[in-house]
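Below you'll find the structures, each written out as structure tokens.
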Structure 1
């Protein structure tokens, strides 16, 4: 294997891992700060990708407008999941997980019926342009876009949780709902904000994934959501920067496994790595024992 091919695999892996990181950050916002594992997060990504297609179906050929519509629909989906499955079961951790899983199954099968289960082609915002670096090593502008967006999302979430009134309220709520009530925080409002932002991030991840591969299908969020959970657990619940680092490393490791051994080993690497790391670091590489990480 040449040095150029090796370098190209690493960069492809970083771009793939950037997508995993966005998924994990969306999970992290709800699970790490509100102690709710939203198993419908992957289905919300799927809604975002199909929301993107709606604009093209009605005859408007504008990817960026379609992306906004997709994120709005994903945000609405996240809010509906909070209202219908999470809020009525607040305080019942296992029941909430099952309810969000039921919501995911409903959404995926609804879209399956509507589309007859056929994959749908997704237009790209632009045709990727490849730039030669270090001889035969090529980088596309779309790969760079994925990395820039992922880093921007991570920085935005760190700023939001540390510097804004709503972000600090989310962290207080995660630490203790009783304390949040005592200091006058509206728990329902803050939970809605958290789920809304998480839904928007899910929509963004679904749209980027669809644009990367040029297609989407009803169960696209299942595998992507599982990878997000792997990143969430390995990084440590509540750590946004950790999710970014682990997501990119996972993407590189998977891509190297495919490049050296074939696609058969791609998923095996992710789950074996998760088990091995948790044997040594039960709370993740960047996590701690508390419900909330003190430093995001």
Structure 2
């Protein structure tokens, strides 16, 4: 049976640990004679560079395909795109608007018994590869001593938040998400995510108060308030999320050794103050570098033999 990575809820805490363990060494021949189709419905900077270079690290060959070349569900159905790419590649990694597209692609390949893995490079539901990079970053900056620490996510609770919560709870880190009601995780999503803390004992809770979230936290994390496709909501979002910026005052409430993370791109003066992003607490560029590290683990995991 072929492995896919569409969301971290598929693999649970055990799978997260397995992937993280496969991120090093930096080089190898795990993908020798194999190729990966990297499909992007949305623009990409870190994801494209990290993913393409991780394929190179592992001895494989990557081909980048933009939206105009495949036109998923416009030129061809998601299923037919997947089947076509599966004729040439052993991995299809895609950044898509609709998470269901990834499920359809994987389903079509499985139905054909094709030995082709599908990887989520970002969807409207989650960003698993970013979450794994976040885990690598937090483990590095705290020398592996992450259990019992607390992560505070502040701002618009979105697809990045979901993956961050999954990996943090799996690592034994408590999480608190601070967001206005309209931008908060739903009760159903919170209940689903909480299962990642069952083994570690870590907990997830939500609040509308960013100061409450930041108090004593080891990690302050944020993301842009207006993501791709939400440009028409920009002014409304700036108004609603005012007060949820990670600034020096909020950092002062965190633990003495707290770090600041941001999955990028960043809008200085909105979700994060320029002096924080450029300041000594920021580990944002280390976090960006770990996108490549994480992808090595993902590729090795999906192409490893299932027990």
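Annotations for the structure displayed:
- Across the set 1, 2, FRET efficiency 1/(1 + (r/R0)^6) of positions 116 and 132 (r between Cβ atoms, R0 = 25 Å, to 0.05) reaches its highest value in structure 2.
- Of the structures 1, 2, the one that -24500 was derived from, the read-out being helix-only ellipticity at 222 nm (-39500 (n - 2.57) for each DSSP H run of 4 or more, over all residues; to 500): 1
- Structure with the greatest value (metric mean count of other Cβ atoms within 10 Å over residues 148-155, set 1, 2): 2
- Test item: mean projected area of the Cα convex hull in nm², for residues 76-163 alone calculated as 10.4, pick one of 1, 2: 1
- FRET efficiency 1/(1 + (r/R0)^6) of positions 28 and 284 (r between Cβ atoms, R0 = 25 Å, to 0.05) derived as 1.00 - corresponding label from 1, 2: 1
- Read-out volume of the Cα convex hull per residue in Å³, computed value 124, structure in 1, 2: 2
- Of the structures 1, 2, the one that 22 was derived from, the read-out being relative contact order in percent (Cα under 8 Å, 6 or more apart): 2
- Highest-scoring label, criterion being distance in nm of label points 7 Å out along Cα→Cβ at positions 220 and 244, among 1, 2: 1
- Which of 1, 2 leads on mean count of other Cβ atoms within 10 Å over residues 100-107, largest value: 2
- Structure from which 1.4 was derived, distance in nm of label points 7 Å out along Cα→Cβ at positions 44 and 156, options 1, 2: 1
Each value in this text was obtained by applying a stated rule to the coordinates, not by laboratory testing. Computed from a prediction, not measured in an experiment: that's the story for all the values here. Cβ atoms are built from the backbone, for glycine too; each structure is taken alone.
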